[in-house]
1. If relative contact order in percent (Cα under 8 Å, 6 or more apart) comes out at 11 when worked out from the coordinates, which of 1, 2, 3 was used?
2. For percent of Cα pairs over 15 Å apart, for residues 69-116 alone, the calculated result is 35, so let me know which of 1, 2, 3 that is.
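Derivation of every value follows stated rules applied to the coordinates shown; laboratory data play no part. As the structure is a prediction and not an experimental result, all values here were calculated from the model.
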Structure 1
Amino acid sequence: MFTHLTQSSFLDIFDTSNMLFPIVVAIGTGVLIAILGPINGLLHTKTGTWGLSSLVHAIGLGVSLLGLILFQQAPLLGAYLGTPQRLALAFLAVCLLLAYAGLVWIGIQKGLPWYSFLGGIIGILVVLGTVFSINKLGVANAITLLLASQVLAAALLQQFGLLGQEASPLSAAKLVGLGILLMGAVIAVRS
């Protein structure tokens, strides 16, 4: 099936003018959304709702601030960030990330798997992937791909009992439903 791919055609996938790259990003983002629930669920067991929210948003804010400092080229709220603003944001980001690292260490000592702390980072990737996909594919196509890939990934996580989920084999009716969902997504995006 992929025997015709050369190195240059494979690398063309990452060309943002190519429509294949936004499709891959949308599908990947849907998979990340499916992974996010079980990961946050693991963290919730030891932190509660507000603790989970605080931890996820602290790491998300810390990483987002670093991205803002390093990659923001356009004005932020009408103004460019100068050196003093960038240094203040960097200090805040480092403080958040150090506090988060300490909490991760405590969580691992309490028996949580290391990946249960990735919710904030995955959340950032979900936001960026969703915005990118919608800008490149349009709202309907992007949301169709996001939802279809999310449901399919969630079904696989449940089927195999991954990320702390209880294994629950897919019934024939669920497989038929997933097949219809996949066909509907392909038809919707291709038309």
Structure 2
Amino acid sequence: MEEREELIRKKIEEEESIERTNIEEIRQGVWEFLIRTKQFKKEDIQVTPEFRLVLGDSETTVKMDLIIGFPSAKFMVIKCAYAAIESWERYVIAFARAIGEYQIPYAMVTDGVKIKIIDVIKRSIQGESFADLFTRQNALKIMEDFQRIPYPADKIEREQRIILAFEGIKCPVFNKKTIE
């Protein structure tokens, strides 16, 4: 039995390593595209920022791949996914709605090829290609009139639970102690 568990552990670690590498490559590619093509500045983009999420008696730390923001407010959350970007749409929407004091107006999910840009406030798809992605100038113009709109207090817990559910489905790396 011990040999089987060791094989399972190694297979999980290998798959997680491949996924982390692929996500890191996607994140790097998106970051470079934002800088080189869309003229964002390095200081406009946070890479894997962490946020504290408190739900009832539970507290956890959650991360997002990239967040575009300016001194006035955050503009867009970006989730890089290894595959099936559609399955991550609800996660980025919940994240944009519930992670701060106001809704981050845009969310994006990409696998490096496919892309969905979501207007969180209007609840609509803003674009489905890298060409549709905002330039820095577009983003700054949008943020001139941006109103910090909090998500309704009676609905925020649902969004936080969605974030936690997605965080919970991330498979942890097993170690010998976990298997025993």
Structure 3
Amino acid sequence: MGDNMKKKELLTRALEINEKHFGKDHPQTGATLANLGKVLGDLGDYQQQINFLTRALEITENHFGSDHPKTGIIITNLGNAWEPFGDYEKQKNYLTRALEINEKHYGRDHPSTGIIFNNRGHAWSKLENYEKSKALLTEALKINEVYFGKTHPQTGATLARLGNAYGGLGEYEKRKNLLIRALEIEEKYYD
């Protein structure tokens, strides 16, 4: 329903209950911390988001291991949490680790792997390595088009990022064509 303040309130209560009932290092507590971290990020409290996700990661790694899919999800979210701070190097490093976990457990063509490709490509673009960005975003686009379809908003977001990577490489006609496709998708879904 989009009420992030209510989500925060309920997750805060759930965290108190989980810590009391299960303990501060229990996986259920870790899952609640991760969910609360996500909501805090949605509310713009990025430092708290990182704090909660870091705690969640420690618990999850201790319980499930460093290469478990649940660990990979938290690493992905933690990587993305660094974007508002402009720490694209840290974002890229977390997403690289998450990608390794995802590829191991789900394969290279899985939609969640495609989302990580997309986010890593964006981080590389912010680091002005447009060739690397283009390669990652091209992979993400292939996956998105197969899994979501050519006119899905996730595909549109990847098209826009890929267009910007081409722009960084000075390929402005290619950039324009990709951004036009992305805009058509956005207008279809959000008008």
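1. Attributed to the structure labelled 3.
2. Details: 1: 59; 2: 41; 3: 35.
This value belongs to structure 3.
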